[in-house]
Structures are given as structure tokens and as C-alpha cells.
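What follows is a group of structures, each given as C-alpha cells.
Derivation of every value follows stated rules applied to the coordinates shown; laboratory data play no part. If you're wondering where the values come from, they're calculated on a predicted model, not measured in any experiment. Cβ atoms are built from the backbone, for glycine too; each structure is taken alone.
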Structure I
Amino acid sequence: MKIKTNNYYFPKYSLLVLMGLLVILFFIYGFDTILFLRPQSVHQWRQCDCLSFTLNFYHNDGSFFAPVIHYLGRDGDGKTVSDFPLLYYGIGKLWKITGYHEYIYRLIVLLISFAGLAALAKTVEGILKDSFMGLFMALILYSSTIFVYYSNNFLMNVPAFSFALIGLFFFYKFYDSGKNKFLFISMLFFLTGGLLKTPGLMGFVAILGIFVIEQIFPVRFGKNGKLFPRPKIQILPFLIVIILIALWYWYAASYNSRHNSGIFLIGILPIWEINKAHILDIIHSVRILWLSSYQSKVMQGIAIVLFIAVLFSYKKSQKFLWYFMALLGIGFLLYLLLFFQVFNHHDYYLINQLIFMLSIFTSFFYLLKLHCPRVFKSWIFRVLLVLLMVYNVNVCARNIYNRYHVNWLNPYLTETKGLDNIDNITPYLRSLGIKRTDPMLVEQDPSFDITLYFMDQKGYTTFGGRFRDSLEIRQGIKSDLKYMIVTDSSLLQQPYLQPFIKDRIGRWGKFYIFKLH
């Protein structure tokens, strides 16, 4: 049974309509202000880590395959790696031309996310031959708080997901035309997404699973037979992606082990390594802190109902969409188990898993159009979808507002915990004769790079309980430590700091600056 076109199909104008809607949402979400903000709010720590890589590339510190951050680590050289540094390096070099502006970084990530949304809209539009549904699916994604928040931010999760969505678009072109060039282009984008963040490979793995199933079982996924009629040739781009991904993460793990291991996670944090009490604590944290950030609770409930409906409609469903959804569901469950320990603090780990929800809605709409066309074409049904989307956007807009305006979500706002008075400290440090490469200790910063990045200063923090006693500070001075900033005057009464606060050379707001001897 084939899908027929309808009055909701306008492929020549759909991208123009989508861009118009995204511009409207840009202002609804307050991005005209957020675009120019310093790194802050939820996961300011990770934002500053990403910016630290980029700013060091801007200063020509390190190289593409030997990146560094401001935090010097245990080796004292700052060498460490997390994501494939494609964007860090590119933006760092772009700053050479434009000047160092964080909004350029935000804007590039935002444009990549818009490209991913456009690819998603055109993919769904092509599958359903329905532009309205393509736009609706793009807005489902762009009303997810975690996607929206990080689409105008500094982390690599949204770019990874966006490249994966572009990969899916070209895979659909391969599915529709049978031309292998689209398969290779698709795998190039999957590779890019997977290098930036491994979960960007979720769609790739599901497609690889379909390839394997088609070779082993008498299931045909193509329009008129096999989707992969030339498996010996068509397996090549899959193998290339797997090999290059494996090589990169082998290199990253080796690089970190030779320099500063333990700064960034390259591995898993599975559920079976923690006890029941810890598991329940993480579940509670997710329910209280992050659950509504994935999608509105209404949309989550609808997605669960639709998943069950499609799952038990195997014989009526389009085979590729059904298997793709089912494999993504299995992958989603495995991912939760493998990275369970991170979910109480890290909402962004589930951004790439939003593909599972998108596959559920697409599969259901295809099923509905095939077997209940009158309902699918009904204007009442479409109005209900629009109302649902308006509600979802409203929930997302409130969540975004809270992330930037509620103190406990954005400690940057508060005088006691914030870093607002360190924003412009760099010229003052240079006026004191402190070079950016002079190692400085920041007392009472538990992150790697927040204060060091804001100061554009190489050095150390008290991350991991380091430099909390006189002996370790003395050892640091003997090696390379030259200066110290104390972030709170009450710390000056601590006995372990007493020997090191005799030579105060400056003060910036609540920050006291000392030269170490």
C-alpha cells in the first residue's frame, strides 16, 4: 500500500515555513538575549570546559590532535581530550578572523541545530508525503527543553544529534532512490555526529541492525525488495564509520592515559556498579529535576501510548519504520543501563536519545495514514496537533526562562555563588604582571575550568580535593605554581592557607590575589 499526497504537501515551501517558525521560536525562547550571555545556568561547568578547548586553540596552544584546557591537571600541561575537536578547533581559528566572541560559538551551534531540524522535517515530509507533519515533527524536537537549551549553547550533544539527523535525511534519499552515493553521504554525517558524541550513532546502529537482519532473515526493507541488494559493497561505509570511530576513541583514551586521565569520561557508568539506594536516589533526582526537560509530561505520555500501539501493529506497519523504532527502543534501554549513573546530574546525555521519540511519532503517523486516512487528513486532528504543539512550546519556554532566571538553576546570578565579578578580571590580572601562562591556583573552585576560563588563566583548582593542605600547595610552588586567588574572604582564616597569604598583590571584588613564594 502506497502513501498518497494531499493538500498538506507543499515541499517547495516547507523549508521557508520552517525557518519562519524557528525565527518566531527564537524570540519566544528569549534567544535574542541568551545569544550574548556568558556561559551560565545548568552545566556551566561543562560549558566552560568546551570553551576552554576553543580558547586555547584560539591562542595556538596545543594542536588538533593534542588539545589542551586551562586546567593543567596532574601532569601540569593541560593536555586532555573529550569530544573530537572539530568544532572547538574550527571556531577557535574562526575567532582569529572575527575576534574572540562567545556569541559566534553559540550562533554556529544554533545554525547546526537548525540544519538538523530542517533535515528532520524534510525526511518526515518525504516519508509521509505531508509537509505539515514534517513541520510538526521538527517542532516536537524544538519544544524539548534539553534540545532547545543546548541548541544555543557550547556543548557538542546537539551538533552531534543534528549531524545524525542530516545523516538520516540522506539515508532516506538512499532508501527512496537506491543510489549508493546517498548511502555514503549519509554515513559521512553519521561519522561526524559519532565523533562529536558517541550517542550520535544511535540511528546508525539501528540502520546497521536492519542491514544485518535483511542479510540473515527473509525480511525485505526496500520499496520493491531488498534495501541492500549489494551487501558486499554497501557494507563498506558502515565498516568505515565503525573503524574510524574506534580509532578515534582508542586514540582519545590513549592520549588521556598518557597525560591527564580522569578529567573527562571515556567509557561507561553502568547501573550494576551501584547499590539499590543509589539507584533510587538517581531515579528521584531525574523525576524531580530533569523529567519535564526531555519533553512535556503530556507528550511523554502520548509517546508511550503510541509506542505500544505501533509495537503491536507489526503486520500493519511499514517494515523499515517498525524495525527502526524497535531497534532504537532496545538501544535506548541499553543506553539507560550503561550510563545510568550520570542521569542525576547530566540532562544532556539524553539529547541524542530523542531520536527514539521521533521514530515513534513518525511510525504512528504512517500507520494512521495507511489505515485511518480520514482521521489523518481531518482538520480537527490537525488542529489538535497544533494545540498540542502550542502547549509543548509554552512548557519549553517556561523551562528555558527558569534555567536563566531562577537562582538555584543559575548560580551565576547570585552574589555569593556567582562569577559575575570575575567576568572582566583578565585585564586587571595582566596589569599586575600575571601572564596567562603563569600557573595560578584558584581556591574553592570545585570545577576544572569555570574560574580559569573566565580569567583566561592557566592553572589549577581544588577539583577532586586537591590543594586543600599546605604540603600540596608547597609542592605546587616547587614545581610551577606562581599565584593564588582566594574566592572568599572567610577562607583567609583557614590554617592551611596562612603561610601563603602574606604577599597580597591585588583584589578584584571578592577575589584576593596572592603571589606565591
Structure II
Amino acid sequence: MTIDRTIRNVLVTGAAGFWLAGCAVGPNFVTPPAPDVSRYTPEPLASPRADALEPGVPRQQFVTGADIPARWWAAFRSRPLNDLIRISVEQNPSLQSAEAAIRIANFNALAQRGLFFPQVGVNYTPSDQQSSNMATSSPVDAPQSRYSLHTAQLNISFVPDIWGQNTRAVESLDAQAEQAQYQLEAAYVTLTANVATAAIQEASLRGQIAATERIIKIERDILGILKTQFEAGQAAQVDVLTQETALAQAEQTLPPLQKQLALQRDLLTALAGQFSAREVLQTFNLRDLALPANLPVSLPSTLVARRPDVRAAEANLHSASAQVGVAIAARLPNLTLTGNPGTSAFKPAQLFTQGTLFYTVAASATQPLFDGFTLLNKQRAAEAGLDQAEALYRQAVISAMQNVADALRSLQADARAVQAAIKAETAAKASLDIVQKQLLLGQITQVTVLNAQQAYFNAAITRVQAEATRLSDTVALFMALGGNWPAECTTPIWRECILADQSAAALKMSEAGLPSR
């Protein structure tokens, strides 16, 4: 028998064993059904409409069942925000780490697939040997024998996947690769939402700083009036000192806001994947951020099928299900086929001459009999892991529903809060204007002046915070709904796919009443 025929026989035997693997033990994974709910709140969803008679309060309305645009942040109509998110997606290390995790998972799955095929290795062993003359009957006269031996052989082994142990292992690793893909999508949604929220917070801080500076200017003007009146004998010194205290207290609130703004700039720079010494150029003000008028709200079944953290939990459940099959198969009889064809000669040049070939073909069957219940407990651990993964999946779905419900509730309350804040600021400013005129005429006390100043200061800050909160809660709704990762965006080119200005996506946003830019 030649070496080629020997190898062919081993491979044929291994292939036959491979085809025996027609069934895989353990549970077959089935995608969990969508939750049996049709909405996120107990009552029908009501849009966050403000009083129709109140001017200056932007309107929002929920569009049930509408799709979320892939570039949802464009609904805020802020070119700086669009640019900063593009930079962040291109440079943020968290996304690069998630991409590397996908490659790791894919390569691990490919490596496991290699066990479906025979494992072949080559061995070459040259040796120099000398026999002892003590083995002969006449040790004095017998010469010692010395010779060289060269051996080359193939080491072939194959384990037929009779019970589907390797099939389940590959299935588990494929699910882990799928989970890594969804974790990339989750990191992308989180990053874009964090950038948008941080930009809104910067705009809020700038608005609060501007409001504080307006108050400081007003209080300085009032202090000037009081000093003039004091010099004319029309005001008491205590009134001047009281106003100086009020001015100092207002000025005291400015440095903490400026500090928060500096820290917010550092955060935006870090989210953009840059060092703090290279601060991003984009700046944000509330007047430059439009409030999206139409808010798409996908159905619960769509949410479960789209939100990446839920899909990652589902992939983890799939992986745990396959691991049960791996543990069960480890307790069943196993077959190993081996083959060792080779050649051996005294000289390298004679290795492939006639009469130097040899081979060994063997098969071994093994069955665990007693291992201290090791394999049984591993199976039980895998089954417990499946129970854990199932509970984590249910928790992920419940948390997703809660996140959406929280965002919807917040937006419903935000419209009323903004309306009340605008009313309060308008009234407080009108009151302060009247107080300033009365102060010039000497018709009011300093206590009235202080109360009017403080009321306007509080109202101005509250109005800025209320408007920023409404914008932030809009971002939270987009994030809670899972963003929108286009199905055509494959992993290697996902950045180009998502960041590209696609006319189809722009048209879709226009039809939904959302701005494409």
C-alpha cells in the first residue's frame, strides 16, 4: 500500500465519521417571541402638547409606528452637532475596541470550525544510533554497530462530531460573534446619544451663564442708582450695602458655571476621541438647537427586534443554549480516528524508495465511566447558565420598555414645564422692570428690589434648564428606542455607510416631517 492510498483511506474514514454527525444533542435555540404588549404606557399614548394659546412654546407630537432615522441627531438642525458626531464616530476608541471584539469573536468561531476536519501534522526525526556489544555471546570479539536512521511521517487524527459537540461549540461562538456585533451597535448608539446630550448640556451652561451675566448687569445698574440716591441723601447706606451683597452673591454663582462649562468642553473633546489639549472647535447654544417636532415611536415588537442591547442579550441566550449541548455531548461515547503513514531509511535519499514505507491506522472509542461527577456538574452548570441568560434577556426587554416609557413620560411633562418657566420668566422680568422704574422715583423699599431681582434670576435659570431638559429627554427617547442601525451597513464599512449623506434617508426623514439636515 502506498502512502497516498493510506492517506486517502484515513481521510475517507474521517469523512464518513463526519457525515455521521447528523444530530446535535442539547436544546435547539428558538428566538424568544416578542412581548405581548402593544404600547409602553397603561393609557393610550398622548403627545406632549403645550397649551395652544401660549406663544413661544415649541410643539412636539408622537408618531406611533414610525421608523427612526439612521441620522436621528440631524433632527436638531445643528451643523456643529452633525460634525462633532461624525468626528466622534470616526475617532472614538470605544467603537474601535468594539470592532476589535467582533474580529476576535469571528476568528475564534473560525478556529473552532477547523475541528470539523482531520488534524494533520508532519514529523521528521533524524537519529544516530550505536548498539552495545554486550548484547552478543562473544562480547570481546563482537564489534559495536553504529548507524543513522531517518524517519518522516504524518500524524493524522480526526474526531467525528457524532453527537454534535463541535457543532454546538461553533454555534455558541457564532452567537458570541453576533453578540459582539450588537455590542458595537449599542456602543454606537450610546456614543451618539452621549455626544448629543453633552452638547445640549454645554448649551444649557452657556444659557445659564448668559442669564447670570444679565442679572449681574441689572444688579450693577441698581447699585449705581442706589449710590446716586445715597449721595443725594435719598437712600440709606444700608440699602447700598444690601445691594452690594446681592451683587456679590450673583457674581459668586458665575465661576461654578464657568467651571462646569470647561469640564463639559473636556467631555466633548474626549467623546470625539481627542486629547484635552486639542479641544474640539464646535460650540453649542440653545438657540442653535431646534426641538424636533415629530417624534417617531416604534412599536414594542419593533423595539425588541431593533434595540442592540436586547439583541445582544438574545445572542447571549443563544450561546448559553448551545453550551448545554456541548456539555451533554461530553458525557457520551466518543470516537477518535488516527493514522500515521510514514517512511524510514538509513539515509535521507532513501526515504521514498521501495520498502521504506510504513503506516498505522487506529480507532479508539472512549466513554467516561466515573469522573467524580465532573461532567454531570458541568452539564448542570451549563443548564443553570441557560436559565441565567434567559432571565437576563427578560430583564433587558423589561428595561428597554421602561426606558421608553420614562422618556415618553418625561417629554409629556417637559412641555408643561417649559411653558410654566417661560411664563414665570416673562412675569419676573416685567416685575423687575417696574421695580427699577419705581426705584428711580424712590417709591419702593430695598426688600422689594431684592425680591424682584432674585425672582427674575431664578426664573431665567429655570427657563434655560427646562428647555435643555426637553432637548435632552428627546435624545433619551431616540436612545431608548435603540437608534437605527441600517441593515445594509456591514461591519467592515459601517462608518462609511452610516455617515454618508444618503438621499434615500433624507427623503424618508422629509416624509416623516423630520429635517434631513
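Which one of I, II has FRET efficiency 1/(1 + (r/R0)^6) of positions 124 and 276 (r between Cβ atoms, R0 = 35 Å, to 0.05), as calculated from the coordinates, equal to 0.05? Going through each structure in turn, the value belongs to II. Taking distance in nm of label points 7 Å out along Cα→Cβ at positions 332 and 372 as the criterion, the top-ranked structure out of I, II is II, with the highest value. With relative contact order in percent (Cα under 8 Å, 6 or more apart) coming out at 27, pick the structure among I, II it was computed from. The structure behind it is II.
If semi-axes √(5λ) of the Cα gyration tensor in Å, for residues 196-235 alone computes to 37, 4, 4, which of I, II did it come from?
II
Using helix-only ellipticity at 222 nm (-39500 (n - 2.57) for each DSSP H run of 4 or more, over all residues; to 500) as the calculated read-out, with -20500 as its value, let me know the right label among I, II. Derived from II, not from the others.
For distance in nm of label points 7 Å out along Cα→Cβ at positions 180 and 484, which structure out of I, II has the highest calculated value?
On the way: I: 6.6; II: 2.9.
When distance in nm of label points 7 Å out along Cα→Cβ at positions 180 and 484 is computed for each of I, II, structure I gives the biggest number.
Among candidates I, II, the computation of Rg and Dmax of the Cα atoms in Å that gave 37.6, 142 used structure II. Each of I, II could give FRET efficiency 1/(1 + (r/R0)^6) of positions 396 and 476 (r between Cβ atoms, R0 = 30 Å, to 0.05), but the derived value 0.10 comes from I.
Upon calculation of FRET efficiency 1/(1 + (r/R0)^6) of positions 308 and 324 (r between Cβ atoms, R0 = 25 Å, to 0.05) from the atomic coordinates, which of the structures I, II produces 0.90? Checking each candidate, the match is I.
Tell me which structure, out of I, II, gives 39.9, 142 once Rg and Dmax of the Cα atoms in Å, for residues 92-363 alone is calculated. The read-out comes from structure II.
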